[in-house]
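Just below sit the structures, each encoded as structure tokens.
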Structure 1
Amino acid sequence: MQERVTLAIVDLCPSRLDLSLPHQYDALPALPAALPARALPDWGARVLSRHCLCCAPEGPHHLDAFCAHALALLHAHLDAALELGAQPARSPAAVAGTAAALARFSACQRENDRTRRILEVAFDQEYAAAYMEQVLFD
């Protein structure tokens, strides 16, 4: 059996309802132009940032470029966390906004039929539904 990657996706998954990111992310690396892009499904477009990279790698060179970009995003995320440091307590309204954004993210992820089908093949329909509802996107 030949293994291959048919979809690779990386994003910072914003936790704001307007999908914006803190200003610490303003200088993120550009998306690699050489990768064969794939369109996001409807659910993804509603929760992922403009920095999302969704591609169909066509070999090791594409996987290497994807992984390099994912690593650059991770470094940017870690740098932003260090810059932000400890934050003062947030207002109840701010916490509620973040909770609403995360609930929307989970609800949209549960619409991902491809993940559901893969889990159904690997296990069964009942287990796949429970896993997506209670573990992956609770």
Structure 2
Amino acid sequence: MNKVVYKASALPWARTAEGRFHRLVSIKPKTLGLSGVSGTYVIWCSGLKVDWVYAGASGDLAESIAAAQNDPKIDKFAEKGGLGVTWVALPAEYRDRVAVFLRAKLKTQVEEELDSVDPKAEPLVVNLPNDPIQKP
């Protein structure tokens, strides 16, 4: 089996059909087909300036994002503005590496581990969720 190689511009961060990012408070991860999906996700607060709240990785994005919706460490940032969320499906061998890179690059606010990300994983440089969308 061939290994998939991800280039920085290749990660397709999830958006709505209208091209906007999802609001953490209103999504239903299971109905979006995220049950059992392996990947990395990012949560941010979109107030006057973007506050990157958390970057996580999971073997079940639906479960992790649903848990984040009810986590007081995440919810306290909602007071500053709406919370956005995006994710990308990734094989297990990449998800922790991407999360470690995102946490360092974005300087996420919640440092406590909400998932079981290996903090010693070698960071894998990827495009950020807010990078301009590349047109084919």
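Taken together, the values in this text are just the output of simple stated rules run on the coordinates, not laboratory data. These figures come from a predicted structure and were not determined experimentally. Cβ atoms are built from the backbone, for glycine too; each structure is taken alone.
Data table
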{"read-out": "Which of 1, 2 leads on distance in nm of label points 7 Å out along Cα→Cβ at positions 25 and 57, largest value", "value": "2"}
{"read-out": "Of the structures 1, 2, the one that -6000 was derived from, the read-out being helix-only ellipticity at 222 nm (-39500 (n - 2.57) for each DSSP H run of 4 or more, over all residues; to 500)", "value": "2"}
{"read-out": "Which of 1, 2 yields 65 [percent of Cα pairs over 18 Å apart, calculated]", "value": "1"}
